[in-house]
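Given below, in the form of structure tokens, are the structures.
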Structure I
Amino acid sequence: MRRTTRFRRLVEAPEILVLPGVQDALTAKIAAAAGFSAITCGGYATTATLLGAPDTSQLGLMEMADHYARLCDAVDLPLFADGDTGFGNVTNVRRTVRAYERAGVAGLFIEDQVFPKRCGHMAGKAVVPVEDMVAKLKAALDARIDGDLVIMARTDALAVEGIDAAIERARLYREVGADLIFVEAPRSLADMARICREIDAPQLANMIQGGLTPVMTAAELEAVGFAVVTHPVATSYAIAGAVERLMRTLRETGSTDAVAHELYDFERFNALVGLPALREAEQADLDFARETLRGRG
């Protein structure tokens, strides 16, 4: 079954879909090994990984598409991708969808922020006129080749124009044809419940540690009415904390012994990245070559 079809079924299933955020091929492999059904990777984690910089539209379309292609090559899990503002106007949106489809993603979202955008939980956001976003969304839907590719419409209007305007925009985006809806950064459980109640569409919740939205469990969010929950930055924060401890320990003691219990060992890490299977494949090719040459002798 295609990854797009698998992802669409997971989104439409009665139980909530938990999407862990990964930031590179290695963390995608870790998520797969942990047993998740799908993953996500946003611009926040990607920018931190590739540039060590904040999520302020510093990466271009092809940098993001190339990054997603590496993730899709690394694991067979459906990947939900960040289409940002579409990297321009409707023409750019079409190119974004085509590039992401070639990369192998199972779904993506387009948002209605003004370019250059900001992380959804940062201050100072602005949104484009609603007709501009409707045009972008229509372009994205028309551009997809695989009809099962999930396209989500995200609105950041809540922080700019209030919850009534955000809900109105979200309803319109659903009418245009968005498969999934995301109203970014509600600040209370009451607002989250209202969003799910008043927008007739599968809804996504975004859990950011230290962000504006209350952090809740998957079961609690499912009870509110959400279909999908993402944890897009937790992996990046975990890596930052772990590496900080490692570096401080190494600098202060001259050894990693004090944190050795937190580290993979040589064999376990090689297994994670697939070295045993790679060696088996190499040997199989060599055995084939030898048998072929022996038969010609």
Structure II
Amino acid sequence: MTLRTETPPDTGGDQMTMAAEQGRICALAAKGQRDLAKVAAAYPDLFPAPPFDATLFGNVAMAIAFGAPWCEPDQLRITNRAVLWGFAVDWLVDHEARSRDEIDRLTARCLAVTDGGVPEAGDPLGAFLAELRDELAAVPAFAAHRDRWREEVRKVLAAMAREWDWKQAPDQLPGFEEYLDNAANLACTVVNVVHWIHDDDPVTLDHVGPLLAASDQVQRILRLVNDLGTYERDLRWGDLNALMLVPRSDVERRIGELTAQARRMLVPLRASTPVAADYLARQIGFSSGFYRSTDFWGTP
């Protein structure tokens, strides 16, 4: 028999309270996962299984729930769906597209939808984006901030197309900083814009400019944190990764520098928009822990 000699965990009230709060967040994630599964079932051609599976849906919903645990499920539904739309674009561009012309047509169709157009027949990506647009359009803030959303959608599509171009010339890969400047391919800031518009909080939206700047900084951090956690899969899938450009130590050092800068950017935002600032900080914290042992795609 082996005797347990470690100190037993604290069973006091603080631990109970912490566990109860974590359980509530997990319940929030579970509800989000169920909704994403319904979306995938409604668009089977857009979300084939694999690689779109319960693990992916659960990971997306969990990240959003831990990023904004003060929200109710209805507040996070469109945020979760915006993340899923980004994953769909990523899959179509990185793994399904066979030509740049195909990507350009995909981009044009999506931008037409953001401009209010009807999605083309047989375009499930555009149809799903139209659903997101229409739900956002029901919020009063959308009229004033539609152009911001449209611009972030454009940036995501352009960044993903740019990375596709890079992968066509493996002997002419970008420099590390050029690669980092293309971090919009992670589709983080566009999701944050959707979240803030849908939340329709006037204080947050009055400070959306500096919040977007901070979000872009967070997006760069998450791009590199993601790369550290997904290098082996990226090799298997033929995706580009920062570790293909510079040593791991350089990536880790850059993450530290970017995080220090992000902390400074969040200081004034905590005074003006504390909830939005905490939301951004929690994105860094969650991803830093999450990518230590797994990543969003559930299928190897």
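Structure notes:
- Read-out distance in nm of label points 7 Å out along Cα→Cβ at positions 129 and 145, computed value 2.0, structure in I, II: II
- When distance in nm of label points 7 Å out along Cα→Cβ at positions 137 and 161 is computed for each of I, II, the largest belongs to: II
- Which of I, II yields 3.0 [distance in nm of label points 7 Å out along Cα→Cβ at positions 113 and 241, calculated]: II
- Which of I, II yields -24000 [helix-only ellipticity at 222 nm (-39500 (n - 2.57) for each DSSP H run of 4 or more, over all residues; to 500), calculated]: II
- In this comparison of I, II, the computed figure 41, 29, 26 for Cα extents along the principal axes in Å, for residues 57-184 alone is attributed to I.
- Computing distance in nm of label points 7 Å out along Cα→Cβ at positions 169 and 257 across structures I, II gives 2.5 for structure II.
- Structure with the greatest value (metric distance in nm of label points 7 Å out along Cα→Cβ at positions 153 and 201, set I, II): II
- Winner on mean count of other Cβ atoms within 10 Å over residues 49-56 once structures I, II are ranked, highest first: II
- Structures I, II, by FRET efficiency 1/(1 + (r/R0)^6) of positions 121 and 233 (r between Cβ atoms, R0 = 30 Å, to 0.05): label with the highest value: I
- Label whose coordinates, when distance in nm of label points 7 Å out along Cα→Cβ at positions 177 and 273 is calculated, return 2.8 (choices I, II): II
No value in this document is a laboratory result; all are computed from the given coordinates. Owing to the predicted nature of the structure, the values given are computational and were not obtained by experimental measurement. Cβ atoms are built from the backbone, for glycine too; each structure is taken alone.
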